[in-house]
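S.K.: Below, each structure is written out as structure tokens.
Every number here is computed from the coordinates shown, using simple stated rules; none is lab data. None of the values given here were measured: they were computed from a predicted structure. Cβ atoms are built from the backbone, for glycine too; each structure is taken alone.
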Structure 1
Amino acid sequence: MTTTSSADIAIAATGISKRFGGALAVDDVSLRIAPGEIHSIVGENGAGKSTLMRVMAGIIESDSGSVEVFGTPVDPGTRAAIDAGIALVHQELSLVPEMTVAENILLGAFPTRFGFTRYKDLKEIAANALAEIGVSVDLDERVSRLSVALRQFVEIARAVARQPKVLILDEPTATLTPAETDYLLRMLSRLAEGGMAIAYISHRIPEVFEISSKVTILRDGRQVLTAPIADLTPQEVIDNMVGRELKEDLQTHRDATPGEVVLRATDIEAPRVNSVSLEVRAGEIVGLGGLVGAGRSELVRAIIGADNRTAGRVTLTQNGRSVTLSSYTSAVRNGVGYVPEERRTDGLALIMTVSDNIRLPNRQQLSRFGIKAPRKIAEFAQELADKVGLRPPEIEREAGQYSGGNQQKVVLAKWLGRRPDFMVLDEPTRGVDVGAKAEIHRLVKEMADNGTAVLVVSSDLPELLELSDVIHVMRDGRITGSLTREDATEQSVMTLAAGEAEAVA
């Protein structure tokens, strides 16, 4: 019988456990990845995936367990992991916007001589890293001027420049278009064919089945299953992730009876928005579809005053009384809630607790005579944390210590506390797992059922079709067509988004 020695395994994490305060984030998890293998790690938000990867990459130290690369123990610490040949591409990009592409790729490892940077060598190494992943980009361009997709590829090039034996990627396709995702998956397959071991975290189950040799499923910090991907079906993976069957009624349309117009936007103009008008009624969910760059986020930000409008008018009607929204402050004061596309930079104060984040837009109702009421705040925050399914529901934990999906739940919770008349959600389930997505969909539908007018931006077509009563499709800053629920299909939305037809609801 042939046995596989530890030296034949690129990376072996054995018995990894990690606790944060009273919460056990990872509980006795073991993982082995061979050279040339793409091994996916999946699970719901909060299952422990990112914590496990950060332990393996030396960013945080485990409470117990060990990590070996080709049979050699790796001491805790980022430097030791890098020296051992481990590179991690974080879910949240860590590039320096005002530095060039070449400088970002070699950040922390500039080639020097007599204390001076050898820029010729720096650019050569950076160019080789980009060539390795098959991406062409100007080495002298500042990262701040790149698209999100190119920034993602620069981040990967930065990892590849270290010539790692093990590459760990945490949700690398969360902000990519389908075409960009296909390119990334092909690129990772080429790296694996060259002998690199790849650990791949993704919530997108089709990607996992397209690219993986094996899959490890985590749930509540524990290892539920490790198996060849060929031995599983997508539904089996999902069932093992969530530990329950997702209710079918969370994946179906609701019966909506919209009321009076709550939000009326007329002839809105702003950067990348060209004379757009729309209405959203009480109890109605209006979806905004279109390709990346169509102007959807710019439109909703202009509507609520988060960005300046150059023309147009927005009115909000409550109980027969109409007010004109002139700024974001006036919008929030008059009953508008906003879940932004970039939750970490625009939606949360990461170093503040969950409780304090929830309190921020609810300060007036949570104080007495202008003074904070701690007990009232705690009860209010805990009730909302439980309502959105925060896992674990620890309101005194810093928001930045939670996974992406749980962070999104905190953003949603703080606005639910205000019971808004009009709610805007921009990519509400980007980077969240199937279970969290179902929970967020339930909350959005519940808001609408309770009379809130809801406007949703989503690049996820099945999500847009499931949630929306009406879909407006944008292209080049304009609405090119509108579709009723009965008429809307993935094909009809994409046809309008690509400019091949026009339709009116």
Structure 2
Amino acid sequence: MKDAFENVKHFFIGLPEHAKFFFNNSILGFLLETKSLRDALIYAKYWAFIWGNIFKFVGTLLFKRGPVGAVRELRQYPWVLQALKATQLLRRITKGRKGAYLESSALVIHAIAVLLVEKLDEIFYQPERLLINEDLVPPEIAMAMGLNVWLAESMGILLPFLDPEACLDFIDEAENAGMNPDSCSFVKATVGMTAKQQQPKGCAIVSSNMPCDAGMTSYSYIQQQLDVPIYRVDVPYHFYNERAEKLFVEDLKEMIAFLEKHTPGRMDWERLREICEKLNYMMELELELWDMMRVSPAPLASEAVWLSHLMLFNWFPGHKVSIRHYERLVELARKNMTEKIPAVENEKYRAVLWNPPFPHFVDIFNQMERAHGITLIMDSMTFNRHELIDTSTPETMLRGLSQIIMQGPMVRHTRGPAENYLDDIFRCYKQFDLDMVWIANHVGCKSAQAMNGILREKCREMKIPLLILDYDLVDPRIVSHEGMLSQVEDFMENVMKAKQPQPMMQ
């Protein structure tokens, strides 16, 4: 059997590049790599599910708009075609993984595919109820008002997952329009998409003063281009206190009044209670998952943790797909724990990634799993200390949501005193019994970069291995994938004293 696998593999290796690309991303390619029929069936199931959602979207678009209308919609939003690369992302993320860990990795890509199709349906068929929302203002209140929420920055994160160079035209467009080249490429991608008129218009905008000056000021341009009313929530600089919570609850009440004036939405407190209770249930499931991940070696890791939280908590809180996704993650983690099966077979090091992840190099941790046995346990976009929302009254619900918004990812770490940034790193390091800290040193994030000197000193005192990995959030031209890998290899060799790994087949 082994010889048969090798013969088929060598046959495809001798084919032209396009044929090898098809083979590497096919179910057959996965089967020949894993040599496990069971794992190949798991991969094939989710491969088919993802393509089924793509075909569903295309079929609905053709039925509702006709061929001419479908072409017109896709010309308006050409980035939608990047969804055709979803199974390539599936292949990169699942490479070398097995069993429950393989399924958890495939599960998150499938969940995103299902929910993204739902959002695209809202853009195309219900534009009158579409609210353009900044990604750091959670959508629960708008959802309770019967509005459909489109996070303006969502494609700036998701598109580089599918194609590392997907945002380059948007970044260049923003710079050509006069945006500072030194500002965050993530913000430039959103501004560039708006400048190219590829951002849905919606009926109103909700933004904030978070997370940075570039992100905050970009909405002046976005609002000017979309020409719709805008409301900006104002998070206090010092937000870990009761006075800030009371002030922000009043701000949220004014936001609700604004939305009722400028959109078809009307506040339904019972609907908000239902959403918050479902969000609480998601949080309980995630906490259960975290408890299991404290075990070494970890039963699940990497994208199953951080990508699930990034997309489902921030964009689809309380959604039935999100809930079922987390229920299944807990089931898979419990299965691996019961059977004493580690997610990463050769786990040697446990790591946390601080600051935003690597959208254009999303599979870097998959490669490091196979090369060095590094297991990504947690990231700063996921790690939080939020309390469950008290759903007893409208006031308590708004108070709970105010805490989540004010303590949002990136925001709670880059506002206020240095302790806001440092304390969670060391708390996470201790809670999950980690071996190293990775800092995703995004060159466009000046506030986070300013903390690196203090962090180095603290890590030296505590004897914590620290990798400050230079990169750009969505622009691979700044630091190439090879440059990022080189930084990791130098750190592993010089700091962790790890042996050089054998070359891997990518």
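S.K.: When FRET efficiency 1/(1 + (r/R0)^6) of positions 204 and 324 (r between Cβ atoms, R0 = 41 Å, to 0.05) is calculated for each of the structures 1, 2, which structure yields the highest value?
M.R.: Biggest value here belongs to 2.
S.K.: If you don't mind, another one. With semi-axes √(5λ) of the Cα gyration tensor in Å coming out at 40, 27, 23, pick the structure among 1, 2 it was computed from.
M.R.: The structure behind it is 1.
S.K.: To test your reading of the models, identify which of 1, 2 gives 16.9 for mean count of other Cβ atoms within 10 Å over residues 36-43 when calculated.
M.R.: It must be structure 2, since only it matches.
S.K.: Here is a further query. Computing helix-only ellipticity at 222 nm (-39500 (n - 2.57) for each DSSP H run of 4 or more, over all residues; to 500) gives -9500 for which of 1, 2?
M.R.: Derived from the structure labelled 1.
S.K.: By the measure mean count of other Cβ atoms within 10 Å over residues 228-235, tell me the structure among 1, 2 with the highest figure.
M.R.: Answer by largest value of mean count of other Cβ atoms within 10 Å over residues 228-235: 2.
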